1. Among 1, 2, considering only relative contact order in percent (Cα under 8 Å, 6 or more apart), which has the greatest calculated value?
2. Quick check on the output: 72, 20, 13 is semi-axes √(5λ) of the Cα gyration tensor in Å, derived from one of 1, 2. Which one produced it?
3. Figure out for me which of the structures 1, 2 the number 13.2 belongs to, where mean count of other Cβ atoms within 10 Å over residues 44-51 was derived from the coordinates.
4. Looking at structures 1, 2, which one was helix-only ellipticity at 222 nm (-39500 (n - 2.57) for each DSSP H run of 4 or more, over all residues; to 500) calculated from, given that it came out as -16500?
5. When you work out distance in nm of label points 7 Å out along Cα→Cβ at positions 4 and 132 for each of the structures 1, 2, which one comes out largest?
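Every number here is computed from the coordinates shown, using simple stated rules; none is lab data. Note that the structure is predicted; figures quoted are calculated from it, not measured. Cβ atoms are built from the backbone, for glycine too; each structure is taken alone.
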Structure 1
Amino acid sequence: MRKNKCTGCKCRFPADQLISINTGKFHTYTCAAEYGKAKADKARAKQIAKAKSDNKKQEKAERAKHRADKERVKKRSKWYDELQTLVNQYVVHVRDKGKPCCTCGTEKPGIKYDAGHMISRGAKAELRFELTNIHIQCSVNCNQHGAGKRAEYNEFCIAKYGQEHYDWLIGPHPTLKVQFPHYEDVKKEIARYRKLLRDNGIKPNV
């Protein structure tokens, strides 16, 4: 006698013993009910998963919009401060790592080092991110108590880059607004320094 597979349990039974309903052929009504319940549960679980996924997408989109809105109203000074933090971190922990203080030559282990500016941000804000204006400097002796040791720093820069470049540094420069017309320009520079730090195994401070 020919046997057909039960839609529910997948076992084979004589064809004349199967009950035919709109969802398939079953060997008992109990099997049909269990199959119907399992199918409904699966559909319900799929709907719940889709709803959760949709909610996550919506929340992600809302967070992205919120971040974009915050960025649009963020003051230039905040963008510049973030970029300065990363530039300083790059100078001290990547480019000048292991080098002596640019103004006193100390290489003592365990002391704190800063990214010192030859020409201060207050004097020429437009040079605050210029790398040839920033070098590793011992924090207490030179950068803080020594007020940056400007005379020694001048000599260091002339020796390192030459008189012509030094003259360029102390000359006129485009303002920061010209260098970074839009906040997106600062944001790109922030992203670039973050990548430089990560590529050197360092976690960015901002």
Structure 2
Amino acid sequence: MSISKGNMKIGALPSFSLPTLDTCPGKTDFCAGVCYGLRGNFVFLSVKNVHKQNQIASFEDTFVDSITNQISRRHAEAFRLHVVGDFFCVPYIEKWMEIAHRLPDVKFFGSTRSWRVAELRSAMRTFRDMPNVYIKASIDPSHSDNPDDNWGVWSIEGKGYPCPHDFGLVENCTQCGRCWTDSNMDIRFNLRWGRKSRNPDQPAMMGS
């Protein structure tokens, strides 16, 4: 089990991921079809094995202590939850609540489609509402259900402020920081992740 050292998009920020799709109970056919977890470095067996070991470790009693210690050693301002993967069960969500509670100076950010799963909804709201947690509801154009008004959103080609990285305005997330400093800001991403749009001010298709 290990946290990652960052990537091209998030920069040097640490993160934690799980197997793509298999741990995504709120996924739609649309997001499953365009998921960046099915391409690039994520297809390498070594990367898949790390994510699988992370999932296995998440069931262990030592998970909270281990992850807390790893994050503490990185001295990072923010921590990205699930570059790939998602919150797949209540006990797993509760473990991240405990980690966030133990590390009040770290800002935990990311998105989730688990808001769409009835049995996970309450736990996700509780986690989302912690003072150092910035979790947004992930949405795409394919579904008609909507998160409640208290959710901010990350949308694929939908509503929200254009992601500066996706539109070529910053090199990585560490140069922006909106996702872990403004809990009320909706963000929209390009369908082709990380590629510059012709016009970041073009009218956005609604996300649902």
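1. 2
2. 1
3. For mean count of other Cβ atoms within 10 Å over residues 44-51, the value 13.2 is produced by structure 2.
4. Answer by label: 1.
5. 1
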